[in-house]
Structure I
Amino acid sequence: MAFFKHLADNGEDRLDKHLFRKEKNSFSTFKRTSRCSPQGGKGLIRLPCFRIGNRWILTHGFWKPLRAEWPKDACALAETIRGEVLAREKQKNK
């Protein structure tokens with residue numbers, strides 16, 4: 001939450017690129033390393049988000065295997081959530 005608040009208060013240019021950066025498609029990602037993962041040992045936590053105007057929307061969180069791409073289901077879920085949010089925004093702005 002501290003990183004997200006910092007992003008909201010100061011903008012993405014002020015965040016460390018090792019902790020937050022553009023990754024997949026239109027998603028930026030908060031990145032965190034954890035000492036334990038569901039597979040055991042060190043793991044990577046990713047929190048994808050996207051921007052609508054001056055707002056940032058977090059989609060979900062997931063474990064990313066070390067030295068691997070995003071799991072396909074994590075990509076699909078992020079895209080689904082983004083689509084739902086954009087559809088609601090479109091309805092709201094009619």
Structure II
Amino acid sequence: MVRIYLKEKERGSYGLDNIKQAVDAVSSSTMSKRKAEAVFGVPRRTLGRHLKDQVIKPGKLGCYECALGSTIEDVLCKHIIAMQQTTFGFSTGDIRHQQ
């Protein structure tokens with residue numbers, strides 16, 4: 001297992017604010033898609049999908065959601081980190097196992 005993960009690609013690093021600004025600029029006909037791509041750093045195909053309303057959940061990468069909910073997930077993460085700091089680490093199998 002990799003101890004230090006280095007992210008190789010910058011997928012989705014342009015941010016939701018830049019997407020909104022680029023969509024507003026293109027939809028108001030002040031800028032072309034190609035120019036908006038250069039100015040805001042949003043890929044042209046992504047911008048096209050947002051202009052055609054093909055994006056269901058803007059700002060989310062992937063199609064999966066957390067089954068627990070954000071508050072329970074945060075509590076679980078804090079508990080796992082606290083247990084790891086007390087030298088009682090969990091494996092992924094231990095975390096997934098239901099009792």
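Remarks
- Test item: distance in nm of label points 7 Å out along Cα→Cβ at positions 2 and 42 calculated as 2.9, pick one of I, II: II
- Structure from which -14500 was derived, helix-only ellipticity at 222 nm (-39500 (n - 2.57) for each DSSP H run of 4 or more, over all residues; to 500), options I, II: II
- Label whose coordinates, when Cα extents along the principal axes in Å is calculated, return 49, 30, 19 (choices I, II): I
- Identity of the structure behind 15 (criterion: relative contact order in percent (Cα under 8 Å, 6 or more apart), calculated), options I, II: I
- Largest in FRET efficiency 1/(1 + (r/R0)^6) of positions 10 and 82 (r between Cβ atoms, R0 = 30 Å, to 0.05) among the labelled structures I, II is structure I.
Readers should treat all values here as calculations from the given coordinates under stated rules, not as data from a laboratory. Model, not experiment: these values are computed from the prediction. Cβ atoms are built from the backbone, for glycine too; each structure is taken alone.
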